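S.K.: Scrolling down, you'll hit the structures one after another.
Any read-out appearing in this document is the output of simple, stated calculations on the displayed coordinates, not a laboratory observation. Computed from a predicted model, the values in this text were never measured in an experiment. Cβ atoms are built from the backbone, for glycine too; each structure is taken alone.
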Structure I
């Protein structure tokens, strides 16, 4: 109980301080790069360290920061966010639901970091957000998307939504599958208790979108899913 209260109190205060730092730095940061490297990454790394969480990362050689890409990852715990910021060696922008941008302090920091909010309840605004994201990618920005749209309770992959794949087709950028394994043990969905431990993150090889269009986008979705499933199986067999 003492650890629960202390850790959650630390997370709240630590986050507020770094959000304020993001707002200040945002006045000198036109594209969010400074905020990514000097706010988001140290914020995430400190939280992992204080919480007693280790992330085993594989496949970092598959990241090439010279090219804009769409990093697609499964989602098991809110600690995935910290792992991705701390261990994925590239400057990227989260594509997330617009309501998260309204969270006090955190929402302002995310806007300063140039994250991309999607208004899922309004199809017109959602399409417009996809267009804006595609334009950012054409100018050299990488983005990160959770194709499942929500967290998994037990770690198993959920059905993918097409939004991120439509963005890939529109931008013409490769998709890099990133698989989180076993983070749901750290913070189960619906819980605030943070358990000490470790989990894995596999970064797959880029998947080209050439030859795909809206008519066969389902095949592209299956290809990405197959890579994530193979990572989950590999991690399970390695234990």
Structure II
């Protein structure tokens, strides 16, 4: 049984309006980078650490084929309820049950920091690159713990309020990816300043505020970041 199998209702841990706001930003990022690389054609995506499957469903609704993978049987079961038309697989990011070059784009949204060690994270990166087709890319979305307030909140406050995190997560900074993957690592996109406890009525205000801040040098203190890694990178 995994940590996430012990959570009765994962989706209830984050308000739906906040989840939808964050998901829209993440999907916008994925689709924007995909169009830059592939144009408007339909693509195959792998969501590694898909949780309850909302990103997979959003990509399918956008006209793409997406496969979700998670090592939590409970979350995979919930994902299949949310989206019975998509493919969901219970398995490990450390040994992806897919052949080489299976997907145009592979991505991990807030899942790599749950792995138990830096070595496990490196193994997951190798696996994501392995299953991604030449000319494609791996997209990584993580919490931006460069911001000391975000790091304190995630390490000490959030784990005491929600069972999602334990406080022992191994956060990944953009500098780690840039140092590890060099020129194969694309520019870092910093986005979202909306707190996960924002009331529904304030989402329009926070949406405006974060779009403004993302155009300033202060964007490096955002709550999230995302970056792509070219799948042609082979020095692993």
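S.K.: Identify the structure, out of I, II, from whose coordinates distance in nm of label points 7 Å out along Cα→Cβ at positions 14 and 206 was calculated to give 3.3.
M.R.: Working through the options, I get structure I.
S.K.: If FRET efficiency 1/(1 + (r/R0)^6) of positions 102 and 190 (r between Cβ atoms, R0 = 35 Å, to 0.05) computes to 0.70, which of I, II did it come from?
M.R.: II
S.K.: With relative contact order in percent (Cα under 8 Å, 6 or more apart) computed per structure, which member of I, II shows the largest figure?
M.R.: I
S.K.: When FRET efficiency 1/(1 + (r/R0)^6) of positions 54 and 214 (r between Cβ atoms, R0 = 41 Å, to 0.05) is calculated, the result is 0.50; to which of the structures I, II does this value belong?
M.R.: I
S.K.: When helix-only ellipticity at 222 nm (-39500 (n - 2.57) for each DSSP H run of 4 or more, over all residues; to 500) is calculated, the result is -10500; to which of the structures I, II does this value belong?
M.R.: II
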